[in-house]
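Readers should treat all values here as calculations from the given coordinates under stated rules, not as data from a laboratory. As the structure is a computational prediction, the values presented were derived from the model and not from experiment. Cβ atoms are built from the backbone, for glycine too; each structure is taken alone.
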Structure P
Amino acid sequence: MRAPEAYVRWMSEHIGFNPRAQQNSNALSDFVVNDLMMSCPEMGAAIRSETLVPKKNSQVKTSSAVRTVDLVIFEKAKLPLISVSVSIENKAIMAAHGKARKNRYGDVIAYSNHMHNHRQDCIAGAIVVINVSPTYENPDQFAKGLKRPKFDMEKVVRDTIGIFASIPTRNESADPRDRPEALAVIVVDYDGTSPAKLVREPPAPQVNEAIYYECFIARIGKLWSQRF
């Protein structure tokens, strides 16, 4: 089972979870590591031998800043220095797409810049989980019973996906630092009170799109093999 399916199953097993809590991001990170190990045998061998070490919620330093990153894969030989060769940041847009998508876009750019200031050849990936449910029930107390305005959810989601699809990616270590190497969008249908569903049909990314999850995993594996 690949990460999108496994993550949706996790959501369904934890109905009512807080999307801002770390537990859901941790689960997605574990699933992604498994997929990277399966899809890139060289990386898988390096992780099994502990030459590379995955770590969740790791502090990553630059010369002037520290940032906590959802998932890093660092080189054990360089300890105690955490030198990250691959990183993944997980973001979610569950509701209020208009505001949230601008914030998450900014998050991806700032994260990418930080990781490439940390290490110029780091492969920085980002995953954005987007919810299509117009009736999502936020678990926060302030949102209980909140009535959301009606709108064309398919158009909103399509526009949100388009924003992330438009982010240029880095091919070379010398490319601009405020870009990720790879980005994936996973679309779910989750109202917060019943089991989640993975959305496979449009507007969800399709197999020929760079932001399709399998393309994301393949790209990270390819770039890691080229750079390291």
Structure Q
Amino acid sequence: MDSKSLGVVLDAGQPGAVLHAHPMDELASGAHRDVDVLLSMASDDMGWWVANDLDRFDPHTVDRIVDEVAGWRIPRSRAKRIVDAYDQGGRTPAEVRAALLSDYIFGLPAARAALAHAAAGGNAHLLMIGPAEGAPAVHGTEMYALVGQERPGRSAEQAERDKRIRDIVLDFATGEQPRLWPAVTNRPASESVGNPPFEATAHYQQALELWEGIDRP
């Protein structure tokens, strides 16, 4: 897994290109300020790899994670500070890597995009999706809710979480946004669903500060 460039290829200028420009630049330009956006991450997005593909994902040591981050042309001292921020709470090296990459790949772009869109005059909402009984908050945990389906054998807690996600999406898409939490302004104000292990707004803010000045490809 190439965790540095995981995402959509920036093919602007190529024949048949999908993207006109880098999405962050488009949002910051205000060209789409009339389009409301809802951005989210799951609190343990990359935990899927820990649970399902540990042999290939596990760095085995925290130093190897520092090597990985430094390989993104980040000074090693800065890379170590970033990794240290995730090497907390008795996490294994695989869990440290998953927490770091969850923010870098999903959380950081969501928070930055919401702030950029708001600064350009657009309307943006941030959401944090936490786990529920029987449904860890890994990548894709919200898919049943997004398409209005029910996961077979789901717990009552997951049913409540997924109903909330469904209702948020419907309210957002049908213009009933007054039912939602306040939109992002100059800080990453966020709602949460499920039981994330941290407060959503504070987590987004901490990620923004920790990764300040480091661009996502």
Distance in nm of label points 7 Å out along Cα→Cβ at positions 25 and 169 gets 2.2 when computed on, of labels P, Q, structure P
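Comparing relative contact order in percent (Cα under 8 Å, 6 or more apart) across structures P, Q, which is largest? Provide the component values of the computation, followed by the final result.
Working: P: 21; Q: 25.
If we compare relative contact order in percent (Cα under 8 Å, 6 or more apart) over P, Q, the biggest value is for Q.
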FRET efficiency 1/(1 + (r/R0)^6) of positions 73 and 129 (r between Cβ atoms, R0 = 30 Å, to 0.05) from the coordinates reads 0.90; which among P, Q | P
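If Rg and Dmax of the Cα atoms in Å is calculated from each of P, Q, which structure is the one that comes out at 17.8, 49? Intermediate values should be presented prior to the final figure.
Values: P: 17.4, 54; Q: 17.8, 49.
The correct label is Q.
P, Q: which one has mean count of other Cβ atoms within 10 Å over residues 41-48, as calculated, at 23.6? Numbers along the way, then the final one.
Values: P: 15.5; Q: 23.6.
Source structure: Q.
Comparing Kirkwood radius over Cα pairs in Å, for residues 9-48 alone across structures P, Q, which is largest?
Values: P: 11.4; Q: 12.6.
Between P, Q, the highest calculated value is found for Q.
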